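We did not get these values from a lab; they are worked out from the coordinates using the rules stated. Just so it is clear, the structure is predicted and the values come from calculations on it, not from any experiment. Cβ atoms are built from the backbone, for glycine too; each structure is taken alone.
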Structure P
Amino acid sequence: MVLESLEPRLVWEIFESVFIATPRESKKEERIRDAIQRYVESKSSEMGIEIRIVVDKTGNLLLKKAATKGMERAPPLLMQGHMDMVCETSRPDGFDFDKKSIPVRIQDNGEWVDADRTTLGADNGIGSSIGLALMLDPEVHHGPLELLITVDEETGLVGAFGLEPEKMGIRSKLLVNMDSEDLAVITIGSAGGGDTNFSKEMKRTSRAGLSFLRLDVKGLLGGHSGVDIHLHRANANKLLATILAEVLRVTDVHLADWNGGDKHNAIPREATAIFGIKSDRMAEVQSILVSQRDKILSYYKNEAKGAIPLEPDMDLKWSEAVPQNTFGKEDSRSIIWTVNLIPHGPQTFSPHVPGLVETSNNVAAVKTDSETVIILTSTRSSVDAELDHFRERLAEIAALAAWKVVLKDSYPGWNPEPTSPFLKYVRNHFTKMIGKEPEVKAIHAGLECGIIGAKIPGIQMLSVGPDIKNAHTPDEKVKIKDVEDLYGIMKAVLRHLGDLE
């Protein structure tokens, strides 16, 4: 065990022995669901605690526990997290998340837990671990308590969409979502969103007289396509499109391969394109590549005195590649120009909340196989009408270039309720613990609260979590002290819930 010295011990034990030991990419949650059930059954039996476990047809887990003695009159409370994680690695040889445990470690500064060049899965393993510990800890006093751990949150909130609260027996009208990433913030609203997929069948053929290059963009920070979208981080797919569009100005490009990004909710950190050009234009193309690289690095790796680089580890390079079959010049142009035209990043900011992104888009992935090209985009907005309008514009771009387009089902935003009595109650407990009043805000990311709230009319909801940095990237880390503080806050919230007016 690596984390056994950390407090609260039960939280870190669950995190390491269950969630760290069982990497859990979205749509592959069978093992983590079984691991959670085995742990709860074993631990509750050992402690003499009765916990009922319900599994629905979607794969969501609900744990139900009766009130502790003297707390029977407190209102039921539902805690909620998700069991899946985003699996990303910066290891040159990759990482087999299906077979290996997360390489967890405590940083030398003693303040953070992270993983060795992989995502940690603190999103949302640590929140779910806190919820499980609160269910199992004999020192926690609480009213009727429920814990919902959903599946497949990261790729489209699938578990929340499939939830049937009445069939599962959920009684609570108070909900604490454990999927936020800043202890000093209580979240009371989030954006809705939806994915849009472009696809086109294109044939490859062999072509004579071409020289081939491989163009790589690596070392980007990436990040969460919601909460990090405003940070001016580069998108590897958009950089490739920018460079290749410049090459198209002087000569035809014959694309053989494009592979960048694969998670709709992660800003792409790496992308590679292999393409052919007429051999007699190689010197001119090399000059364009040098010019474009210099311009891009000048902006993102600003080395001026006192400047803070936007992408300190950006690596943009090219090399000769072996000849191979390619798409035609018209199809190649269509791919490059389409990726170049699709907007990425914040599109509008809220007129009511300073600094809050209202609508954004992420050019999340570009993939080619033998005869198909796929472009995946992910759009978010706190205004449902704007979400629909923007995705309709994407469909128009697709139609102009004869792409097949699929607008996947969208999910609703979560409208804030700043006057909620439950919010006031929880905020007071945060203030007592952290010594200052927490910020209360909405975020530009998708949380399951919007969907769950629509299924349980009248429920009062908020979202909390410890400080987690760089979620969805290999630089993900969670602050140790915040986990202890949040656990203490939640114990107090549960202990005094009968006082809620």
Structure Q
Amino acid sequence: MKALKIYSVALLLMVVMFNTACQTSTDETSHIPTGKFWVDQGINHILEPWTKNAIDTSHGTFHTFLDRQWKPYNQKEKYPGMLSRHVFSYSAGYLLTGNKKYLDKATELVDYIIRHGWDKKYGGWYNTLNQQGNVIDSSKDGFYQAYAVTGLAMYYLVTHDKQVLNYVERSHEILSNEAWDDKYGGYYRELNRDLSVAKDNKSFSPQLAPVSGYLVYLYLATREDAYLQQMKKVMDLALNKMRKTGSPWVLERFDKEWNYTYSPKGDSTELNTGHNAEIIWMLLRLAEMNRDDTYRQQALHMAKVLYQFGFDEDSGIWYHRTGLEEPSVHSNSTPWWIQAYGNMLSLYLYHQTSKETYLKAFRKGADFWNNYLIDKTYGGAYLAVNSDGSIKKGDKAVRTKTSYHSLEHSLLNYLYADLWVHEKPVTMHFLIRNSQEGEKLYPLPIEDHNVTVRHVRIDGKAYNNYDAEKQFILLPEGSNLSVEVVLSKSTE
């Protein structure tokens, strides 16, 4: 009898502990904003303010520099690579809503970039145009080349525009051949107009921008193995060449042979937290696409150090920089893109590990983003804020800041939160320019083998020619087909 009582008490404790654990999980999940919240933020608090305030009505496209109140300054130059980031945003706006005005703006920008930004003699994208669209810097910077393709890749995912795909493919060939160092590996920093090497040093952004920018979306849109193999090539190089021996941190600047060249000059915070978050996130995505646990384990190992020193679990801020020799030394501010990358990484890590710590990290990071980085007065996201949430730089646009990171944050949080946290269906919208009978449309812009196609409507009518498990739709022949796709977890 005594043994039975002890057993009963133990069983009761187990039940209480289990219920408490379940309640904690449920409570944590309930505090995660649903996909609807992120769509609303992306459209009404990011894209609409950009549309209302940032368009250059005198010369076309967008202003390059805008202060907090959207007033233009330093109006001298336009950058095709940065304008293409807006193409990504407006294409994503259509993907989320089906509102044609966003795709019309993306199409207008695509036409401008191809007309003014593409080098018709040598190929590739000019670095800089003047306000009238004339070339003033014909060299080909690796960072801008990658992002010129990024917007076009998302535009192709939404439209299957074959002309745009042609420019994407030609750009990819230049980056993979002319801009790639066959001897030491990696992308060169800059090419001359004729595609000869202008700067043979190496740095982080030209290496990872092609992966996180266009390769991941291009592969998901086409499932062409060449894009997957290039991602593997870059990520393997990053793991082998861009880290100090015995350290998980990814470094920033190198010579052509991958010797580390950073000179701190009194700055003890030489590590870019956002770049380390970016590479971990891309390793996880590559692991999912390639079904390779090696990349996943590398990412999880790096994530432990990143969250220990780069993230404040109390405030939710992702610090801009940390120290290599003393990682506990960090900056006390963050730019918008690093906070966005940290948030998306946290949700991805939760999906991969089911660990509540990552879901809590996302909640705290998302709260910091929503409370301090979104400008509730004038709309848009601030350039940077301090750790106490005060504005450090309120600019809405600079040479490297557009609507892109904020819209990607909204798009992916919509998909990640609803599919992985709340287990709700998601809806994607496409406008297929011209399709051949049986052409495949892959409607899911993230990698998840456990999501299925639930419903498809083309031009408002139910359509049943699709493979739910393999996640593709066999399109009919036609032009300007409006396609709406509902996807959900396979277990639903």
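Determine which structure produced the value 85, 48, 46 for Cα extents along the principal axes in Å, calculated from the coordinates; the candidates are P, Q.
Values: P: 85, 48, 46; Q: 91, 64, 49.
It must be structure P, since only it matches.
Quick one: relative contact order in percent (Cα under 8 Å, 6 or more apart) came out at 23 when computed from one of P, Q, so which one is it?
Values: P: 23; Q: 16.
Of the structures listed, the value fits P.
Once distance in nm of label points 7 Å out along Cα→Cβ at positions 222 and 254 is calculated for every structure in P, Q, which label goes with the largest value? List each step's numbers first, then the result.
Numbers: P: 3.3; Q: 2.6.
Ranking P, Q on distance in nm of label points 7 Å out along Cα→Cβ at positions 222 and 254, first place is P.
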When helix-only ellipticity at 222 nm (-39500 (n - 2.57) for each DSSP H run of 4 or more, over all residues; to 500) is calculated, the result is -9000; to which of the structures P, Q does this value belong? P
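Figure out for me which of the structures P, Q the number 0.05 belongs to, where FRET efficiency 1/(1 + (r/R0)^6) of positions 70 and 358 (r between Cβ atoms, R0 = 30 Å, to 0.05) was derived from the coordinates. Present the calculation step by step, with values, prior to reporting the outcome.
Working: P: 0.05; Q: 0.25.
The read-out comes from structure P.
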Using mean count of other Cβ atoms within 10 Å over residues 238-245 as the calculated read-out, with 15.8 as its value, let me know the right label among P, Q. Q
